[in-house]
Structure I
């Protein structure tokens, strides 16, 4: 009986175990897998974000630049220790940059909603410092944010190209970020803008740009702040009270592009009494008053010609600009608007020096006969490039520019821009009217050629040679010091030249 009972219990346990095992082996319904789908609505590289109707594209590039006798991105040695050719001048400078881009687009009843952003991780060689203080951070990197914007129903909000800009900005065919002659917001500026399409390739855009970052050059208070040894002065701009008002009319056709742009820019001074050499306020600044605000502006005409007979894909790009009180739209780089101070040889003095002061306006409160009003400076420029493809792997671009900056009036009339400037220049440069003549007007010229080799798709090697010429209008000799380590001695005012070589490798993805 015991044996029968044990057999029954054992059989029951076995059946239970078998039933459990069979239950575990039953198929379980898996969760549905969402596969990434290609989005062909907006070109190659887009795919749908799983679970949404939004398309996304990830991309970017890795770029390595080295420039000999020039700064990052082929910046001519036209200022600072590099322009003055001291022992703190770097013979070459390099930058490595990784750019990452995110582009999203969603179709809606109002049209496409787009967001775009670009972030840069980069490491630069330090620019000539005096004295050299050791490695800035050999394992560190800097971060930069370029375009960050939203587009919807014809509107653009955020950090994007100005409505004033051409599609090529300051790059009609060059590597250098320092081709003068016109506008450049290639890294974006905070703005709001609206674009209307009129059909047949005709469009119009109007916008409001924030001017603080790039589009405010300098305002010189020549009486209390003064002009320093290099012909410049700390800026006496007041705070931003108004955005720049910008716009364009553009025609895009199979033959190329034509665009007319215009900008209005507010120029305002801080106070009449400011600290000499720094433009910092004092306890007398507020009660001293300030110059009345003036509006300046600029215009630009741009032209691209395609399908030229030199070869498939060849084109010519060029633009011409004029500005008054808005000099950044002529003396422009992808960063700030530069002033110039370059050293060279001399047969009559210790060395020669070329100076070019870039400003939006000057004012001279307190000088006899001067009304203390802003005197706006003027400038014009032209730049362009011819781009030729030798074959699918090799291409060459020939590019150049010419600019002119003018301080109106005469050196002896302190009620004019030139007179106010020269009166302050004489304080730091003895001998005006005797050993030298004062004329702050200047011109610049650039000429360069770049050749590119693309052995495989999206990998390009390039080499660029650039010549820069400063045509300054001072004449004669003065005894002063351009700043340590330069001695106080005789310097001849003279035109200057420099040549640089940039080599680059870039991989797009």
Structure II
């Protein structure tokens, strides 16, 4: 089984499989024909002596500097090595593999003028496990992710660094060990490889995938907290959702009712209260708001990963080479800023549910901080601090990067998207949100143990049992909690928490 790149139909799920599950990749026959056709046209124009940006001229502010065809290979080599100047820690391997996959798919459209053999070099790197070392900082998100993508290309030309079979080494050595020949880039090829939004899309796409895991898990945890809070599930009645008619809200309410079916803790009404606090009662509205944002983000990402985003673009059938701005990341930047906000809200309301679990004034007769011998024991006092800290940190990260711009290239590139910054901060928010949800899971299992697990709904009880079977203990007296919360985080990130519920109540929306 392989993911087939045709430049038109790549899905987010396929990219995730290539990036994280090492699924093999290949070009469709139609894509190969399109690449060859585009390259043939480029070579024809070069033979005619045409002056074309990036083929026979310099780049950026140097667009008016003619470069003779005899220097084409030097021009492309210089482009890569001079642009590979990013800074910071290396991007994770899955992000770099996603970058490579997305760049191949963009080239598969046949508008870039690259040689087919060069595209096959990238394919071989993915399939044989050569992963370039790409520092995370240095993209303005316009003119593409130039610096980061240049680092991706460096091993292809025998430069830079890469990992092979988990070992970091010189790029040329990694290529040699994998049996992949080094490329000698020709006219247009360097620009075709680095002029695009593939770094921001790779980071953002994986963060988006993980936020979908968060969304389903957050519904499960909200249902469990509703039980621990002796909540009123009538607030999730479909009639309420229908008269607002927001699909994300409708879906969350349906999930909650399915998760709570059969519960003897969360009922349709209560003799002790008329309605719950917002963090319980408004779960469909809060989670649903983030889900609506995610629907928009999915549309943008799905389009962008099947787009031609370099410059200039080759339209062989029309006999045109057109300079434009598809490399500008603004559509993606705004979407990824929105992703950060959507993910941050899952963490924000999770921490509020957590506070209600541990606060004796709010938790309906559960012991303070969920410990039975308070004073001698501190219980779950400080893990709420930790959650609050990360929620507050998310608020800093959620400031939109896309509202900023700094001119570059002597003011030729006078508006930039900062889309890769938006992607990186969204990733930080997603990581924090996993951890906040992990703390909530740890605490709500303790609360439900104290409340009576035998009264839980079958679906939420299945989650409780899964957590205990994974070795997370009931807290009878103070323990080192961090390792247990980390177990919860791993279970959430893997998707096993929501899947444990789905085995009882059916697929969650």
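Any read-out appearing in this document is the output of simple, stated calculations on the displayed coordinates, not a laboratory observation. Keep in mind that this is a model prediction, so the values were computed, not measured. Cβ atoms are built from the backbone, for glycine too; each structure is taken alone.
Figures for the structure shown
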quantity: P(r) over Cα pairs in 20 Å bins from 0, in percent derived as 19, 48, 21, 5, 4, 2, 0 - corresponding label from I, II; calculated: I
quantity: Which of I, II leads on distance in nm of label points 7 Å out along Cα→Cβ at positions 74 and 98, largest value; calculated: II
quantity: Which of I, II yields 17 [relative contact order in percent (Cα under 8 Å, 6 or more apart), calculated]; calculated: II
quantity: helix-only ellipticity at 222 nm (-39500 (n - 2.57) for each DSSP H run of 4 or more, over all residues; to 500) from the coordinates reads -18000; which among I, II; calculated: II
quantity: Which of I, II yields 3.5 [distance in nm of label points 7 Å out along Cα→Cβ at positions 42 and 210, calculated]; calculated: II
